[in-house]
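Undergrad: Presented below are the structures under discussion, each in the form of structure tokens.
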Structure I
């Protein structure tokens with residue numbers, strides 16, 4: 001897969017931007033970066049789109065900017081000249097796709113049925129846009145149509161919002177989601193870049209969906225672990241489930257039998273919709289992870305990874321939720 005597409009996949013969300021005033025382009029790009037989304041798809045639906053791409057690419061080096069709603073090879077040329085790093089089209093246009101491949105620029109054409117998908121595969125593409133996502137059947141449809149094409153990734157766009165992006169991003173065939181709710185034309189035109197930053201940050205955490213899955217406590221012995229679990233049962237009615245290395249009290253409290261268990265005092269399991277994206281994001285904040293701690297599922301998907309540093313004597317790890 002092209003590195004540009006890999007980078008978009010690590011971010012997980014692509015703001016789809018219709019811009020009317022190129023003067024807003026640079027502060028908009030900076031607002032997105034401040035909110036944790038260093039990418040943008042600027043559409044060619046307005047005459048100002050090309051100039052907005054040019055200003056973002058030239059003045060905001062941290063933004064990964066692409067051109068959307070590209071319908072012709074002439075628009076491809078103009079987008080590339082302006083500084084676009086990838087091309088997005090609403091449908092599968094064989095001429096546009098072939099031209100982008102010839103130019104060596106990543107292209108994600110809109111595909112909403114198996115015939116379109118097979119045209120994309122025949123062209124050598126590994127990623128397609130699924131548009132319009134919600135109107136065409138949503139995640140259930142994507143899961144059904146993706147089954148015969150195990151190597152293909154999707155970028156659903158259309159109807160994606162703060163309330164449903166988490167369920168999309170948890171599916172391992174989704175490279176990223178396109179959305180516009182955090183970059184609405186009214187916010188851009190009003191210059192409300194603080195609000196855009198806030199919505200971008202909210203969108204990032206909607207993708208991750210962080211929550212505490214379980215809390216681990218280190219006991220000094222198997223006997224002490226059993227006694228603690230029994231106490232939780234007596235006090236709160238939590239069921240006791242005995243395992244090889246720990247005892248669970250209820251579903252969320254794990255009491256370790258061995259004093260050599262991970263963490264000085266214990267550990268915290270943090271669930272996420274997308275462990276790969278969450279890891280990339282947290283590494284960007286300076287978190288170091290232990291590669292030897294990775295556990296994978298039967299399908300090879302990463303399911304668990306531990307951070308190297310403790311928080312107040314508790315180590316912590318990410319846990320991939322199943323979609």
Structure II
């Protein structure tokens with residue numbers, strides 16, 4: 001069973017909305033086992049269940065049923081990883097929408113976006129694969145409102161849809177929805193969607209550069225290929241990322257997260273010519289480089305985030321990986337740009 005994850009930059013938008021509402025996001029993140037220091041790191045992903053739990057905690061903490069629309073106001077191209085920049089360089093908004101739909105799974109493994117040409121114009125349909133459970137509706141609000149507001153940001157002028165549809169019920173206070181979408185809104189529908197007039201999405205983007213956009217498409221394709229690499233070892237590494245801030249990861253906990261026995265876990269890793277220890281060491285080493293580039297993280301904190309019992313244990317492991325102590329590697333990176 002693959003572990004669904006969501007992009008850290010998406011979580012950054014939630015964090016900004018919490019801060020705007022006067023809520024400290026760090027305690028919420030820590031309570032859910034989410035490493036607050038990696039919020040906004042484009043290379044980091046959180047478990048989808050953690051992101052879902054963060055949505056629930058955020059709505060409860062703010063008491064704002066339209067919190068998803070607040071989050072949407074903090075979305076920028078970087079929120080969508082390389083996809084957002086490709087959208088901004090697209091020749092037209094319809095090309096930008098095609099790119100968004102094609103690569104949405106890079107933002108969240110659970111995301112499903114379709115972009116269709118219909119008689120009335122263009123239709124963008126969004127959903128989340130949550131294993132049969134209804135998604136937190138604020139996430140859908142953010143997907144649709146975020147796409148619309150990003151398009152407005154790209155155009156640098158308003159964009160008004162022809163119609164918006166939501167599966168969820170009409171909210172008690174609809175004013176926030178009207179302020180964002182400024183068009184007829186239907187609730188309790190079969191699909192979550194944005195309908196645009198043909199002329200609106202066929203208009204040219206001022207900063208269009210399709211040559212650059214196609215290069216970014218290639219990058220997105222590579223990221224997607226890596227993201228959906230179905231090798232079992234990739235699933236194990238996803239699990240390790242969530243365990244590390246809480247101490248030494250175990251085979252037992254990893255097997256449980258993947259809904260299998262420890263024996264099956266080890267057998268499947270053996271089939272891919274690797275071991276649990278090799279994957280753990282590799283994951284720790286890759287994360288260590290990212291953390292050491294951050295001057296705000298002391299070595300003791302990095303050791304904690306990597307699941308080591310002490311900074312000295314971390315140092316010994318790092319010397320084995322690189323031949324250098326963490327402090328020397330950090331100094332070399334700062335002074336000479338080592339990587």
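Undergrad: Please state which of the structures I, II yields 3.9 when distance in nm of label points 7 Å out along Cα→Cβ at positions 20 and 308 is computed from it.
TA: Source structure for this number: II.
Undergrad: Quick check on the output: -16500 is helix-only ellipticity at 222 nm (-39500 (n - 2.57) for each DSSP H run of 4 or more, over all residues; to 500), derived from one of I, II. Which one produced it?
TA: II
Undergrad: Here FRET efficiency 1/(1 + (r/R0)^6) of positions 108 and 220 (r between Cβ atoms, R0 = 41 Å, to 0.05) was calculated and came to 1.00; which of the structures I, II was it taken from?
TA: II
Undergrad: I, II: which one has log10 I(q)/I(0) by the Debye sum over Cα atoms at q = 0.14, 0.15 Å⁻¹, as calculated, at -1.18, -1.29?
TA: Going through each structure in turn, the value belongs to II.
Undergrad: Which structure, out of I, II, was mean count of other Cβ atoms within 10 Å over residues 68-75 derived from, given a value of 23.0?
TA: Computed on structure II.
Undergrad: Further question: Quick check on the output: 3.9 is distance in nm of label points 7 Å out along Cα→Cβ at positions 268 and 300, derived from one of I, II. Which one produced it?
TA: Checking each candidate, the match is II.
No lab work stands behind these numbers, since they all come straight from the coordinates. In this text, all values refer to a predicted model and were calculated from it rather than measured experimentally. Cβ atoms are built from the backbone, for glycine too; each structure is taken alone.
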